[in-house]
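Just so it is clear, none of the values below were taken in a lab; they were calculated from the coordinates. Keep in mind the model is a prediction, meaning the values are calculated, not measured.
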Structure 1
Amino acid sequence: MTTTHVIWLKAGSFNVSGRVYTAAAANTSADLPQFDVPVLQGQGALIIVAPSGPTSARPAVGNVDVSGQAGRYANIVGDEFYDTSLSQLLKCDAAGNWHRCDTGAIV
């Protein structure tokens with residue numbers, strides 16, 4: 001399942017087609033199923049940070065979808081990914097390396 005790293009804008013419980021998400025407090029983060037994020041964003045509940053997942057799910061160089069086009073999560077210069085294994089927001093460079101946003105180190 002593809003997830004998205006988000007920041008809750010307000011505390012509360014939010015319902016999306018019977019699935020309930022609870023934010024204990026505003027300004028806290030979570031990794032949510034990508035398919036529910038646009039609805040929650042429309043409810044004013046959160047802002048999107050980046051696609052997320054463990055290091056093993058990080059987009060790879062040359063990632064393409066079934067049509068042969070660059071996939072949504074192909075690593076393109078400037079793309080961001082929240083690595084849940086590292087608890088770090090990463091940014092991709094032109095060589096396909098992922099850098100920590102806080103230090104610039106390649107990870």
Structure 2
Amino acid sequence: MREMESTGADFVYSDFNGFDEVRGDDLKPAAEPEDLDRFCVVGPCFLFRRRVYDLLGGHTLRYRWASDYDYWLRIYRAGFRMRRMASPRYTFAITRPPRRYGTALPSRRKGAA
């Protein structure tokens with residue numbers, strides 16, 4: 001909240017420390033709002049003012065895997081002030097799901113039964 005109050009931002013998000021166990025690499029930190037047209041720069045830690053929601057509504061579920069990215073783009077394009085907090089505020093990891101012994105995954109090959 002201090003970041004919003006001190007800068008007048010309508011939307012703030014922070015960098016993070018993260019590791020993708022599946023791919024075996026570090027996750028990229030957040031980037032500046034101006035990069036939103038190229039890729040999703042906002043991570044899972046964000047805060048926005050009520051007036052953003054009042055004007056734009058909530059997430060649309062039209063984009064199943066990118067509803068948050070669509071929302072960030074709408075916020076940016078509507079002219080709201082977005083601010084990145086460059087110091088990491090949290091740590092997380094993407095992990096592999098636990099294996100279930102005796103359960104086979106269905107094949108995705110063409111012609112597979």
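Quick notes on this structure:
- Label whose coordinates, when helix-only ellipticity at 222 nm (-39500 (n - 2.57) for each DSSP H run of 4 or more, over all residues; to 500) is calculated, return -5500 (choices 1, 2): 2
- Answer label among 1, 2 for the case where volume of the Cα convex hull per residue in Å³, calculated from the coordinates, equals 114: 1
- Structures compared: 1, 2; top value of relative contact order in percent (Cα under 8 Å, 6 or more apart), i.e. the largest, recorded for 2.
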